[in-house]
Every structure is written in structure tokens, then in C-alpha cells.
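J.: Some structures to go through are shown next.
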Structure I
Amino acid sequence: MNLEQWRQVLREDPEQAELWISNLGGDPEHLRTLARMLLQDPDADLRAWACRILAEAQDAEGISLLLRALEDAEPEVRAAAAWALGIHPMGEHQDPVIFALQHHLEDQPWVAWVAAEALARYGEAALEALIDSLRHPHPQVRVLAARALARIASPQSIPALMAALEDPSLLVRHFAEAGLDRLFRTQWVWL
């Protein structure tokens, strides 16, 4: 299948495109080659599809391509890259990914939300970045960090969540409280 056929299917038939991508799942080199070409396309939708394709082939090269896509001028592409980076959190490549996702907590709200969701999928590996983000001057970053920490529910985040109960933002306080409730409820079950 050539690039023009892929472009047509990606634009006109998303269900068929998903099927084709799944069928290529066993051929990561083909997926990366296709994604590299689509990442050069002037159409932001096709660049976003490239990120979707790279979610199937996450290795060092795929992650490198996604990290570059995370800096795309179009928010749709940045959100797709953040989503793809959170699909299969990988231990050996997680530090640069977590750092990049943390940086995008300051992005446009919906891109930032996707980045926070991806960070939450990294679990305890993302704790330091999220705890650090609770001290950010922008309330959006603090809200998203508190929400992600509440989802992770690690006992290591208790001091930071306790401190966040004093945050000026109602939403930060809400998510800090939700995280603490989740943690303490879990601890009581085990006592």
C-alpha cells in the first residue's frame, strides 16, 4: 500500500484505517516508516494519525518521533503525541517522556489534560514531576498535577497532597482531598 492510499483511508475511513494499523502492528519498521512520512505532511490531521500509528510501535525511535510531534505547532498533533506516549509507558525511555509531558501541563487546556492523563499512566515513575508541578505558579498545572496524583494514589504523594489542601485553587484542593481520601480508604482496607 502506498502513501497516497494511506492518506485517503486516514482522511475518509477511520474505521478502516484502524484495521490497517492493527494489521501492521507486527511490523514496527513499516509503522515507523509510514509515521515518519505522515509527520512531514502539511495536514495536521495526518500528523495526528502518525502519532496514533506510533502508539503501536513504541521503541526508542518511535518515542523520539513522538517527542518531536509533541512540539508540533498544532495542538491536535501535540495532544495526539501526548496520548500516544501514555499508551504504553516504557521504563527504559520514561525519563525524557515524563519531562516532556510535564512541560506540556502548561499547554492549551485540552493538550495539557491529555499530557496529565499520560503522566498518570506512568504511575510512580511520574511522582516527582507531578509533585514538582503542584508548586507551579499557573493553577491549570497544579490542578492537573493534583488530579494525576489522586489517580496514581501513591503513599509517597501524601505530604504533597496534604500541602495542596492549602492551595488557593478550589480544584487543586478538591483533587488533593480526593487523592487523600483514596489513599486512606485503601490503607484502611489493609489494616
Structure II
Amino acid sequence: MKSIGLIELSSIATGFLVADAMLKAGDVTLILSRSICSGKYMVLVGGETASVQSAVEAGTQAAHGCLIDQFVIPNVHPDVFASIGRSQPPPVSGALGIIESFNVATLIEAADAAVKAAPVTLIDTRLAMAMGGKAFCTLTGEVSAVQAAVAAGRRLVAERGLLVNAVVISRPHPDVYREII
């Protein structure tokens, strides 16, 4: 998949309606469609950019006032796919970066911006489950690369007014990495 599109909604019932509209509007693959904390719903699709754009447009029209956020990321970084719902984390070493957002859509965009900004590895992307609707991602690499990546992600989330926090830990204790799993 080259592109992803997401719609985040304030209604679970509308989430099902939006998922159906998105899947019927374009030749896309359903990656995630589920309720998330705070009674919200998210639909994430992937495919060719034009199809994903059509799907997100159709879903946005079907949202009927329940739209929280939406995006299309063309040429999404492959680490973003791998980090969503990861069951086995990649090997980690070096600095640890964490970006935390008040919503799912902006965090995924920030994770993509971060891994495109510097040579880092996205460890995990957690999306609003048992976190009051917030989301966060973790990444690792050389200290300077992690600082650059976190700065890029932080900037995107802060510009939208949805930044909870973003930190870089230069030499995390090994037990800190075990807690990410």
C-alpha cells in the first residue's frame, strides 16, 4: 500500500456507516475499523492515493457532524504500518523518543513525519485504547536522529493544538524499553 487514510469520529454507529461508505467509494483495503476510548470510532484504509482520497471524501460526507479528524497520507512510510498493532517489537537501542497526542489521526500523521525526518525506527504506535482517547508512538535511534524525528512530529501535533507531550530519553534504562512491549 502506498497511501493511508483515516477518519476519526465521535459516534460508534456513524463509524460503521462511514466504514461502509469508504469501502464502497474506492478500491481500498480496510486496515482498522473499531471503537476507541471515549466512545469514539476510527476507520483506517490503505491503497493507491487516488482511491484512498476518494474513500476519505466519501467517509467525510457520510460523517454527518460526527467528524473529529481525517487525513490522507500519500507515500506513507512502511514503519507506520508495521508499528500499528505490533505484537513483537523490533530490536531497540539508542535513544527513546515518545510523541503523545490528544487524538489518533494527528498522532499517525506525526509518526509518519517523524520517521521521514530522520533515520529512526518506529517501535510502536498505540491508538486510543485504555488511554482516554489519546495516542502515542515510540521510536529509537541515535540521539540526534531521535531528537530531529521527535521535533518533526511534535511540530505537527503542536500546530494542531493537540500536543500532550513529546520527550527524548538519551540513554533509557533497559527496563523502560521492556515496558513498551
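Here, each number is a calculation from the coordinates, and none is a lab measurement. On a predicted model such as this, the values are computed, not experimentally measured, just so you know. Cβ atoms are built from the backbone, for glycine too; each structure is taken alone.
J.: Quick one: distance in nm of label points 7 Å out along Cα→Cβ at positions 75 and 99 came out at 2.7 when computed from one of I, II, so which one is it?
T.: Checking each candidate, the match is I.
J.: Oh, and also: In terms of distance in nm of label points 7 Å out along Cα→Cβ at positions 43 and 67, which of structures I, II is highest?
T.: When distance in nm of label points 7 Å out along Cα→Cβ at positions 43 and 67 is computed for each of I, II, structure I gives the biggest number.
J.: Looking at mean count of other Cβ atoms within 10 Å over residues 107-114, point out which structure of I, II has the largest value.
T.: If we compare mean count of other Cβ atoms within 10 Å over residues 107-114 over I, II, the biggest value is for II.
J.: Right, next: Using helix-only ellipticity at 222 nm (-39500 (n - 2.57) for each DSSP H run of 4 or more, over all residues; to 500) as the calculated read-out, with -22000 as its value, let me know the right label among I, II.
T.: Derived from the structure labelled I.
J.: State the single structure among I, II that was used to calculate distance in nm of label points 7 Å out along Cα→Cβ at positions 27 and 123, giving 4.0.
T.: II
J.: Now, a different point. Using the calculated result 12 for relative contact order in percent (Cα under 8 Å, 6 or more apart), pick out the matching structure from I, II.
T.: I
J.: For Kirkwood radius over Cα pairs in Å, which of I, II scores largest?
T.: I
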